[in-house]
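Pasting the structures in now, so scroll down.
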Structure P
Amino acid sequence: MIAAVLLGPIVAVRLTRYLDNKKEIRERKLWVFKTLMATRAYTLSPNHVEALNRIDLEFDPDRRDEKQVLDAWKGYLDLLGDKSLSPEQWNVKRVDLLVELLFHMGHALDYDFDKTQIKNGTYSPIAHGRIEEQQEQIRQGVIDLMQGKRVLPMFLTNIPTPPTDTK
């Protein structure tokens, strides 16, 4: 009875900390998954890149389902640095490998998404793509201007004429 009175609160605190720790670990994994799912059409977004870089930190290679996530991530990461493919081939393969990664991640986190849903179940307005293209053109134009590869045309208008002396 004395042992139960003394050990009861200690066991309760330890159990609570253990459960809180498990919940926090799951929440971090869910953040990675939800961020990648939300930004899968915007792979250059800072949140997307941050979530990708957290995969190695959050998923456990000792768990079979999470090892599949890490293996899919390695394949995707290898492709991201591959310059040997044409841009069209690279992009098709990139989408397929990202879908594979998200599929395994969803499975490990008990989500029931199929690959077609992951690939096609995103909304990306055409205007967003146009804005990104325009921003890239502006950035490249400013860089070219600063490096002297472009000039800034200037036109003088409304030049005041000196007054004529009418004496």
Structure Q
Amino acid sequence: MFSEHNPRHTVVVGCLVRNSDNELLLIKHFKRGWEIPQGRVEEGENLLDALRREVLEEAGVEVEPGPLAVIWSMLTPPSAVIFTFLGRHTAGELCWSDDSVEACWFSEAEALERVTGSVMHDRLRVLLEYHGTTLYRAYTTRPYQVQMEACLPFAPLGS
């Protein structure tokens, strides 16, 4: 049960994966449509192992995790903290499982056209603009609205 003394957050990892042709990996979720591979971190699992597992489960490929690009805090229940990395495809051919209905490589422009959900479209856009500094964003949904944005170590943007 949630209380202010015992908060509950789901921990999620996501990855913007590029292949040797610099194309982006998207998976098609059966409800949400096209998005980057992402999923919950299991109890006792570290973030990088979770990231590798989620990409393998959703797209059938192996990745080498790169920099932590953005940490997202979803403030609307059910609350979640999403650690989003950049990564490189290292092995495997695309295939999908129960976690996705399709997986494909796209150019940046094609990916931005395919990802239509407001949260994931903004997430993809921000990841594509990564310039070497980890970004923190807190947001709410219904409607999607960014509540706070900062560059780590939490220096407010524009200050």
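One of P, Q was used to compute percent of Cα pairs over 13 Å apart, for residues 15-78 alone, and the result was 65. Which label is that?
Details: P: 65; Q: 68.
Structure P accounts for this read-out.
Out of P, Q, choose the structure whose coordinates give helix-only ellipticity at 222 nm (-39500 (n - 2.57) for each DSSP H run of 4 or more, over all residues; to 500) equal to -6000 when calculated.
On the way: P: -24000; Q: -6000.
It must be structure Q, since only it matches.
Kindly point out which one of P, Q the value 15.8 was derived from, the read-out being mean count of other Cβ atoms within 10 Å over residues 47-54.
It traces back to P.
Quick check on the output: 16 is relative contact order in percent (Cα under 8 Å, 6 or more apart), derived from one of P, Q. Which one produced it? Write down the numbers at each step before the final one.
Values: P: 16; Q: 25.
Only one of P, Q returns 16 for relative contact order in percent (Cα under 8 Å, 6 or more apart), namely P.
Assuming 49, 29, 24 is Cα extents along the principal axes in Å, for residues 55-142 alone as calculated from a single structure, say which of P, Q it is. All intermediate terms of the calculation are to be shown ahead of the outcome.
Values: P: 49, 29, 24; Q: 35, 29, 24.
Structure of origin is P.
When FRET efficiency 1/(1 + (r/R0)^6) of positions 31 and 87 (r between Cβ atoms, R0 = 35 Å, to 0.05) is calculated for each of the structures P, Q, which structure yields the highest value? Show your work: numbers first, answer last.
On the way: P: 0.65; Q: 0.90.
Going through P, Q one by one, FRET efficiency 1/(1 + (r/R0)^6) of positions 31 and 87 (r between Cβ atoms, R0 = 35 Å, to 0.05) is largest in Q.
1.7 is what came out when distance in nm of label points 7 Å out along Cα→Cβ at positions 119 and 135 was calculated for one structure; which of P, Q is it? Show your work: numbers first, answer last.
Details: P: 2.8; Q: 1.7.
This figure was derived from Q.
Which of P, Q yields 16.1 for Kirkwood radius over Cα pairs in Å, as computed? It would help to have the intermediate numbers written out before the result.
On the way: P: 20.8; Q: 16.1.
Of the structures listed, the value fits Q.
Read the figures in this text as sums done on the coordinates, not as results from a lab. As the structure is a computational prediction, the values presented were derived from the model and not from experiment. Cβ atoms are built from the backbone, for glycine too; each structure is taken alone.
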